[in-house]
Every structure is written in structure tokens, then in C-alpha cells.
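Read through the structures below before going on.
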Structure 1
Amino acid sequence: MKHENLAGRRVVVMGLGRFGGGIAVTRWLADQGATITVTDLASADKLTESVAQLKDLPITFRLGEHDDRDLEGCDLLVVSPAVPKDRSDFVKQARARSIPVTSEMNLFVERCPARHMIGITGSAGKSTTTAMLGAVLEAGHEAGALGRVWVGGNIGHSLLGDVASMTPDDVVVLELSSFQLEDLAQLRWSPSIAVITNLQPNHLDRHGTMEAYTHAKLNVVRFQKPNDTVFIHRHEDALAQCIADCNTPSRIVRFAFDPVFAKNLRVPGQHNRDNAAVAIAVARLLGVADDAIAQGLSRFSGLPHRLEFVAEHKGVRYFNDSKSTTPESSRIALEAFDEPIIMLVGGGDKGMSFSCLGRLLATRAKATLCYGQTGDKLYREVVQHLADASATRVARAEGFEDAVHQAATLADPGDVVVLSPACTSYDMFSNYEQRGQRFRELVGALDD
């Protein structure tokens, strides 16, 4: 149904989400004149806020279940990337009836007129890299080097509703998750400029194996053309081989941080120098001058829940890195500071190994507070790597609040306390934003 007029067509949107993941595509479909049914396994009482945002539209809701009767006469099924399509009977029924299955990102890519589309993926750092590159390219736009810059995708902003305002001269920066890239494979499309920040185990509860996860990620380059480019870190030899195995004709460019921009970088850690290296390399490829790049970097102060400075209390600085939901991203946080560090780790289990992280926590952290569903597993990993039990402190907290209070008790002036969970939030919180906000509140309530 590529570019087909959707007016009067019957469309089923599968997956509204408690946090409104399906709202943007539903509103866009309504603007196209489609007749829409929204279905979600979550009950109406759990989707109150999301439903309220669509109350002005003539939509049929099927909540608390998926009913095959909604597929009768259906012209298009739009599925949330969070839905594992190979395990969904509803999706299987749609395909058995030859109903086209698509996603919000696929609908956008099919219609986006911009010549320059930049797709950023990776296991860690892709959100910050996307936002930082957006800031740099915006400075390039202000200097007259580029058309209008649009930033969206998995970073949280849908661009589907903006597509009518875009022109071929614009630049689109998309953060792409493995789930979105799985969907995009059916279009046999990859962005003309791709960035892969790194590849580490992630979402194995969904993909099953590292091989399957890697295969999904590599869709960002799999369908590139000879004049297209993929950027990877200069040390990523294994990733370079994976890309070569895809037989993509695009050129591989390895990036490294240019120290001339060090004074312009406001966010801490080597990983942010790597993020900046991507932004610099891509901007230069697009013809942005170094003075504009420097201006863009100096404007970027980081993203919420990504090594976000929260407060200083009794000489101790507190950082919210709630977005870190993998051992690799927590390793990056651990290595971002030279000061003694107290780490809060734990949460929902995605089936990943904590062995390497446990070793690093045992050797580099002043103290580790383990909480949540994975708390026992993380505690055991750290303990087994301790060479000297007195060299570091590791404890199993009774809950999230207890972890924060224990960290505050253990911290001395000059230390940093970092919430960098290495796990999902779903054992105790609705999402990582809620977890990070609770951390902010608890730090703000510490007694003087």
C-alpha cells in the first residue's frame, strides 16, 4: 500500500501502549481519512492516559484483547515495534488473510522526501549520539550549510506527522531500534548514512540469540547503495567484519574524536567523546564547517536519564543514568568518572550476562548497591570477583529507596553516586523515565 490514499480505508493499529507509543501513527492515520480500530492487550484502565489523548477522534477501541473479527475487511495492520510479530497469533491471522502489515517507521520511510536520511543504531549510546548529531546539524542549518533538520524515531518523537512539511533539501536524523530495523527489512531500505555505535548483547529476551539481534541491527546497512556510507568506531574490527559479511556495497568510515573540539564538549566521559566523534564525522560529510560543529557541540548538555547531573549534596554529586538498561551502557557510565563512584544497579531481567560488569564493579567501584529482580544475580557477580573484600563494598538493598539511602550513607565528599541500572525498569517501575524521576525525588529529599 505504498503511497496509497488511505482515505476511507480500514486500518487496525495494534499496540497503543501505556505511554502512547501508538498515538502519533493513529492521529496521522485519522488525518489521512482512514477508519481506525485501535487494539491492545492492556485493559482500558491501564491505558487511560493514552486513550484520553485520542478522545477527540472517531476511533473504535478494542482493549484487553485482540479479536480476529477486527481483521474482517481490514486493509492495513499497523503494528507497534514492541510486538514480537513471529509470536503473535493476531499478526499471523492478518498475514494468512493477505492483509498488509506495516509499522509507523515504515510508513514514514516510504513517504519521507529528504535526500539525506541518517539512521543511528547500536546497543548503547544511540540516543545521545542522535541528539548530539541533531544539535550539530542544526548549527549547520543556521550557518546555511543544510536544509531544515528533523530528529526523531526511537528517541521518542514520531516524524510521521511532520512528513508533509519536509522537503528534499532537509536532513532527517533517526534513532533506529532493533525492533524498528526488523520491520524496515520488508522495505529493503537502509538510510544513505548509517551509524552503528557498537554491538553488545541486548534484547535477547525478544531476539533469542545474539546472532538474531545482530542480524536485525545490520538492516541499517544491509540495503545501502554504493554511494552510501556507514560510520563505525575505529576499534570496531568485529563490527566491520559483520558489515562486510552483509555484502553491502557502501563504504565503511571509521570515526575517532578530534581533540580540537574537546573544549566544546559539555558532557562527561570517553563515550561522549565517541558520540561527538560521530557527530563531527557525519557533519563534515554533509559539508558543515568546523566552527558550526563546535557551536553545536557546545550547545549540547546531554539528555534526561543519560548521565544526567541531578544534584550535589554534602559534596557528593548524584547522576541519573536510568536509561542504561544493559551491562554495556552501565560499563560506559562506570568508566565516565575518575572520582570514586558508588553505583546503583538492578531491575528487570533481559537475560543478559552480568559477568563482565560484575568484574568491573568489583575492581573500579567504591561501592555497589544491588536492588530489584536482578539484585541477587548482580550481587553474586560482584562478590565472586572481589579480590579483597575490604577493597570495595557490595550490598543487596531491600528496595530502590534503600539503595539510594545506602549510597548516600556510604558516599564521602568528592564521590559520585550514579544510578546506572544495567537492567530494565519493569520489575518496579513503568519505564526508565519513571525510575529516573524517582531517583531525582529521593536525592532531592536527602537530609542536609
Structure 2
Amino acid sequence: MRQKLAEETIIFVSVLKWFILATIIGSIVGLATVLFLKALNWSSLQTSAYNYYYLLLPVAFFISALTIKYIAPDAEGHGTEKVIEAVHKRAGRIKPAVVPVKLFTTVITIASGGSAGKEGPCAQIGAGLSSIFSDILRMGDVDRKKLVICGISAGFAAVFGTPIAGAMFGIEVLFVGGLVYDVLLPSFIAGITAYHVSTSLGITYFYHPMHFVPVFSELFFIKVAVAGVFFGICSFLLIESLKIFKQLSEKIKVWTPLKGIIGGCSLILLTLIFSKDFLGLGLDKIEYTLQGVSPPWYSFIMKIIFTSITLTFGGSGGIVTPIFFIGVTSGSLFANIFHLDVGTFAAIGMVSLLAGATNTPIAASIMAVELFGPRIAPYAAVSCVICFLMTGHRSVYPSQVFAISKSPSLAIDIGKEEEDIMTRVTLRDKGFIRFALNIVLKIKKILFSQGDKLE
């Protein structure tokens, strides 16, 4: 009896401890997110008042690259990736300089027209503040990592207004195929707290409940499944484009800040050829598409190019908001090809691309409920999982650790990061894929033998 009481007492104390710590972190990150969002909104209003504000891109990218190179190199690129790397390799230790540098460089990048998002900075700022708080309390490595994960969840929840999806994102994004269950409670508390702090301080969020009742049929489910495959291909294109542009940037052997000028000038040229629709966050285009307004068919391709240049040539910011843009515009294209409702498949595409590109199908499915309502959620969840599988063993976050293989016919090095994974095909003797492959080979043999007879 005493042993049982001791067990329950220890668990109660642990719950109380993390309830208090997560509430404090959620409040701190919520406040920091408010400051960041208000600074971003103000600066964007100042620059967008001028028609040719994007001419500032080379200067902004130069300043961003210069600041990051000499003050906080860990603030480079999209912030969530660096946080994942810090959790896996440095027990969550993040240099304090990362917080102000990430805030400053992201604001000037997006305000000048750079194609980046706002979730990465919030996640990195939240994780950085959590790391500083851990230093003050002199926490051990295990507790530090937990608190940093809470910071990720709080930042994601506060920036998008999705507390449950934000909490799940923080514990799902670290490992592909594995959830960090011991951080589940504090992540929820931190996410919900950050969300309420930000809303109480005047931050408003976008919600778009889908007012439709789909007629259930096998045909509609097939369309959703095909859409998931299509979104998986789009996710693949995004990830590979980021890699290609990164390699291109590394091949240009010049002083790093000068690459910012090259990237900025490239975006100016592309903007003059196409339009300003692919600059900045692109929130207005996302909203219009969700309302059923179809953008040009090539919009998702251009957003991939604009984002890849921004994040690999000196710009700083997140990746999730561009993913949303790519998701809704590719969803619109899919809907127009198959004569479907644009708004519905734009919403499905938005969360599906998040699931595939970041390997977070659970968080993306929950986000579908929080943003679009429960009616569309079952169909969005199916597409999310298919997109997650179709993306394969790759990610916009190369530091993610794979805990599973996405197919029993593919062997990967479990426990390694995406950039270190070697994928090998291992077909089982009695497996379905080998059976189907044998049938195809037999048909091919028969057709070729008949062709020889005809000759």
C-alpha cells in the first residue's frame, strides 16, 4: 500500500511540476510571439504601401545574411530545423543570441517581400527562450529537452491559433513515426497557454469552417486518395527544390552576404516576369483560394521557387506558411483538373502538404479540424496520411530522425537523420509487391514473345 501511495505521490508531484513550468513557458512564448507578430505586421504595412517595395530584397537579404553569419549562425534558414537539430545533438541548448537575431532577420526578410513563413521563427524563439529559462533553473539535459519541445509547441500554437495541432506538432516533428509521449501533457499546456496569451493581447487568427456535407461514395473517397498522391508529388518537389537551391548556393564561392544580393536580385527579376503574388507570406492568396477563387495553375511551382531562393540565399523565416500556400494552390489545380470544388480541395491540400513535407500527419489532421471544422476532417486525414507516405523518407527538416520505414518493402537505417538515410528495396518473397511485379514481368514476356512470332 505504501509503495502504491509513493508511486501516485511522485506522479502527482511530476504533473504539478510540469503544469507550472509549461504554463510559465507558454506565457513567455505567447508574449514573445505577440511582439514578433506585431513587429512583422507593422513593418509589412510600412513597406507594402509602396508598389515597388520588393526592390529592397537584395539589401534585406544582405543584412540578414550578414547578421546571421557574424552574430548567430544557428538562426540561418527556417528556424524549426535548427531547433530539431539542437534537441537531437545538443540536448536542446540554444544560444541566447538566436532569439533577437531570428526575430530581426525574419521581419526584414518578409517585410521586403521574401517568401518565408512565420512559424519557424516563433518555434525557434520559443525554444530559445525555453533554453534560457532552463539555464536559469539549472535544469538537466532531460528536463531541458522537454522544456524546449514545449517552446516549439507554444510557438506553433500561438502563431497559427491552433493549440492542439501546435502541441502535437512539437512532439511529432522530432521523430518520423514516433511521438514523445512524456512531453504530451506539458506540450498541451504550453500550447493552450500561449494561444490564450496571444489572443488576450489582440492577435486574431484565420478560421474557415467548410460549410459542405459531402455525399459519401466510393468515388469521392477515390478522388481524395488520388489527391493525396498528387499532394505527395508536390511535397516531393518542394523538398527536392530546397535541396537543389541549397546545393546551388553552396557552389557559388563568394562571401555569404553577397549571396543575399544574388538571391534578392533573382526574386526581383522573377517578380517582374510573373507577379507580386509569390512574395511575402501570401496570406491573402491563401484566403482567396480557400474561398473558391482559382489562382494561375503554376502558382504552386512559382511559390516553391520563390521560397527556395529566399531560404537558401540569405533570407530568414519559416517554411510552414509557404507550405500552406503551395498546398492551397496545388489543391486548386487538382480541383480544376477533375472539376471538383476548389475551396474543399484547397483546404485538403493545405493540411496534406504540411503532413507530407514535415512528416506530421497527426498534427496536420488535427489542424484540419481546428481550421476548417469537423465535416472535412475525415477526408483531410485520409489525404494527409497518403501524402505523408508518398513523400517517402525525406523532409524539409533534414535533422528529423526516422523511427520507422514507410513501407515494409523498403529498408532504411532506423534512428538516423533524413540526410544520412540510405533507402534499399527489399521485396519479400511472398509479399504483394513482388507478386504484382512478377505478374507485370510475365505479361511483358508474353507480349515480347508474341511480337517475335509476328516478325
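Going by mean count of other Cβ atoms within 10 Å over residues 167-174, which of structures 1, 2 comes out largest? Walk me through the intermediate numbers first.
On the way: 1: 20.2; 2: 28.0.
Comparing 1, 2 by mean count of other Cβ atoms within 10 Å over residues 167-174, the maximum is at 2.
Which of the displayed structures (1, 2) returns the greatest value of mean count of other Cβ atoms within 10 Å over residues 95-102 on calculation? All intermediate terms of the calculation are to be shown ahead of the outcome.
Working: 1: 13.9; 2: 20.5.
Comparing 1, 2 by mean count of other Cβ atoms within 10 Å over residues 95-102, the maximum is at 2.
One of 1, 2 was used to compute mean count of other Cβ atoms within 10 Å over residues 143-150, and the result was 26.1. Which label is that? Before the final figure, lay out the partial values.
On the way: 1: 17.5; 2: 26.1.
Checking each candidate, the match is 2.
Matching task: -0.45, -1.34, -1.41 is the computed value of log10 I(q)/I(0) by the Debye sum over Cα atoms at q = 0.10, 0.24, 0.25 Å⁻¹, for residues 55-158 alone. Pick the structure from 1, 2.
Details: 1: -0.45, -1.34, -1.41; 2: -0.26, -1.19, -1.26.
Of the options listed, only 1 reproduces it.
Identify which of structures 1, 2 gives the largest calculated value of relative contact order in percent (Cα under 8 Å, 6 or more apart). Please list the in-between numbers first.
Values: 1: 12; 2: 19.
If we compare relative contact order in percent (Cα under 8 Å, 6 or more apart) over 1, 2, the biggest value is for 2.
If helix-only ellipticity at 222 nm (-39500 (n - 2.57) for each DSSP H run of 4 or more, over all residues; to 500) computes to -10000, which of 1, 2 did it come from? Intermediate values should be presented prior to the final figure.
Details: 1: -10000; 2: -23000.
The structure behind it is 1.
Say we calculate distance in nm of label points 7 Å out along Cα→Cβ at positions 87 and 367 for every structure; which of 1, 2 gives the highest result? Kindly include the intermediate steps, with their values, before the conclusion.
On the way: 1: 3.8; 2: 1.5.
Comparing 1, 2, the top value of distance in nm of label points 7 Å out along Cα→Cβ at positions 87 and 367 belongs to 1.
Who wins on volume of the Cα convex hull per residue in Å³ among 1, 2, i.e. which is largest?
Values: 1: 153; 2: 197.
Comparing 1, 2 by volume of the Cα convex hull per residue in Å³, the maximum is at 2.
Between 1, 2, which one scores greatest on mean count of other Cβ atoms within 10 Å over residues 79-86? Display every interim value, and only then the final one.
Details: 1: 17.5; 2: 25.9.
Comparing 1, 2, the top value of mean count of other Cβ atoms within 10 Å over residues 79-86 belongs to 2.
Taken together, the values in this text are just the output of simple stated rules run on the coordinates, not laboratory data. Predicted model only: the values in this text are computed from it and were never measured. Cβ atoms are built from the backbone, for glycine too; each structure is taken alone.
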